[in-house]
Structure P
Amino acid sequence: MGAIADLDELKLILKKELRQEILTEVLDIIRDEFYPPEEKIRTEFIKKVEAAERRVREGKFTQYTPEEFEKSFL
């Protein structure tokens with residue numbers, strides 16, 4: 001009877017590991033499809049993000065309501 005319990009436990013462990021592996025693969029595929037690899041991001045964009053981060057660290061930033069943001073940028 002103990003061997004059967006061990007097999008059932010082993011099956012549960014294997015199922016959990018398989019689910020995790022499948023989920024990891026699916027997430028990797030989604031990231032590859034929707035997020036460009038770093039080498040495809042334009043240098044100008046990276047510089048703009050770095051400049052924005054620097055301004056925030058220095059306390060120079062503007063806050064927007066969702067409506068103001070939408071009107072200004074979308």
Structure Q
Amino acid sequence: MADLADIANDRMQIELDRQLAARELARQCPVAEECEECGVTIPFERVQALAKLPCLRCVDCQAYLESKGGGR
């Protein structure tokens with residue numbers, strides 16, 4: 001039977017594994033410092049908001065692309 005320390009350790013390990021997996025996933029997503037369409041600097045807040053998605057365009061260019069039926 002596991003004691004409280006074992007249970008706490010297991011929970012900490014699960015959380016650590018989750019955070020490491022999220023970090024690795026974030027590294028795999030392409031991120032641009034400048035919009036690939038217009039060249040304007042992409043704000044850090046936008047990059048953070050799309051942490052698990054590719055961030056290649058500024059808000060305006062992405063909105064324009066989506067309005068024309070394009071995607072990510």
| Structure from which 4.7 was derived, distance in nm of label points 7 Å out along Cα→Cβ at positions 12 and 52, options P, Q | P
| remark: With distance in nm of label points 7 Å out along Cα→Cβ at positions 4 and 60 computed for every candidate in P, Q, 7.4 is reproduced by structure P
| remark: When Cα Rg over 2.2 N^0.38 Å is calculated for structures P, Q, the one with the largest value is P
| task | Name the one structure among P, Q that helix-only ellipticity at 222 nm (-39500 (n - 2.57) for each DSSP H run of 4 or more, over all residues; to 500) of -17500 was derived from. | result | Q
| query | Computing distance in nm of label points 7 Å out along Cα→Cβ at positions 20 and 44 gives 2.7 for which of P, Q? | reply | Q
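Only the coordinates and a few stated rules stand behind these numbers; no lab work does. Since the structure is predicted, the reported quantities are computational estimates derived from the model, not experimental observations. Cβ atoms are built from the backbone, for glycine too; each structure is taken alone.
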